[in-house]
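**Student:** Once you scroll down, you'll see the structures, which are given as structure tokens.
Values in this text are rule-based calculations from the coordinates and carry no lab data. Keep in mind it's a predicted model, so treat the numbers as computed, not measured. Cβ atoms are built from the backbone, for glycine too; each structure is taken alone.
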Structure 1
Amino acid sequence: MNTVTLLGFIAGTLTTFAFLPQVVKTWRTKSSGDLSIGTMGMICTGVFLWLLYGLLIEDLPLIATNAVTLLLVVAAFVLILTYRKRDATPEPE
């Protein structure tokens, strides 16, 4: 593995796992009130496009790291939607 590829994997790994604490916190607290649906939607779309770009140019660091990032961002997005829907539903009396 050459230095440029290694650099790509390191950068991608750091940005990928930057989403992990948010997913874990949202899951543990069952609260997503402080997260922006718009921001998460844009991040999700951007990561998907980076993944597509990586596939088109056959760049393994882009493909691997953006595939994992997309899973984490989609998980966070699903948690946001789940907990917001739950919080908006009134409790039975």
Structure 2
Amino acid sequence: MRTVVVFENVVKELRKLPDFIVRKLNKWARDVERLGLEDVRKIKGYHDEPLHGDRKGQRSIRLSKSYRAIYIEYREGSVRIVSIEEVSNHEY
């Protein structure tokens, strides 16, 4: 089953982000669609990790020291980007 990454929830956010963040997110999405989510999770540079508490069931990837993308994986093979968040050092 081919994985598809869906960005529809974050289109407005993407317009406001620095270009290098958008490029890294697009690279992650291409990697997921080409290699599959399980293989991309093994790439240490993305720091893919499950979230806890109110965000249980969601995962995050590190786009830079200051930005993280939050996503949900669905059984039918899609990955939906929920949000892109700027984090400060004390939240990290």
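**Student:** Consider the structures 1, 2: one of them gives 2.4 for distance in nm of label points 7 Å out along Cα→Cβ at positions 23 and 39 as calculated from the coordinates. Say which.
**Tutor:** That value comes from structure 2.
**Student:** If you work out distance in nm of label points 7 Å out along Cα→Cβ at positions 63 and 79 for 1, 2, which one comes out largest?
**Tutor:** Largest calculated value belongs to 1.
**Student:** Can you say which of 1, 2 returns -27500 when helix-only ellipticity at 222 nm (-39500 (n - 2.57) for each DSSP H run of 4 or more, over all residues; to 500) is computed?
**Tutor:** On the way: 1: -27500; 2: -8500.
Considering all the candidates, the number was obtained from 1.
**Student:** Further, regarding this structure: As an exercise: log10 I(q)/I(0) by the Debye sum over Cα atoms at q = 0.11, 0.22, 0.24, 0.25 Å⁻¹, calculated from one structure in 1, 2, equals -0.28, -1.21, -1.45, -1.56. Which structure is it?
**Tutor:** Considering all the candidates, the number was obtained from 2.
**Student:** Thinking only about relative contact order in percent (Cα under 8 Å, 6 or more apart), which of 1, 2 has the largest value?
**Tutor:** Details: 1: 41; 2: 31.
Comparing 1, 2 by relative contact order in percent (Cα under 8 Å, 6 or more apart), the maximum is at 1.
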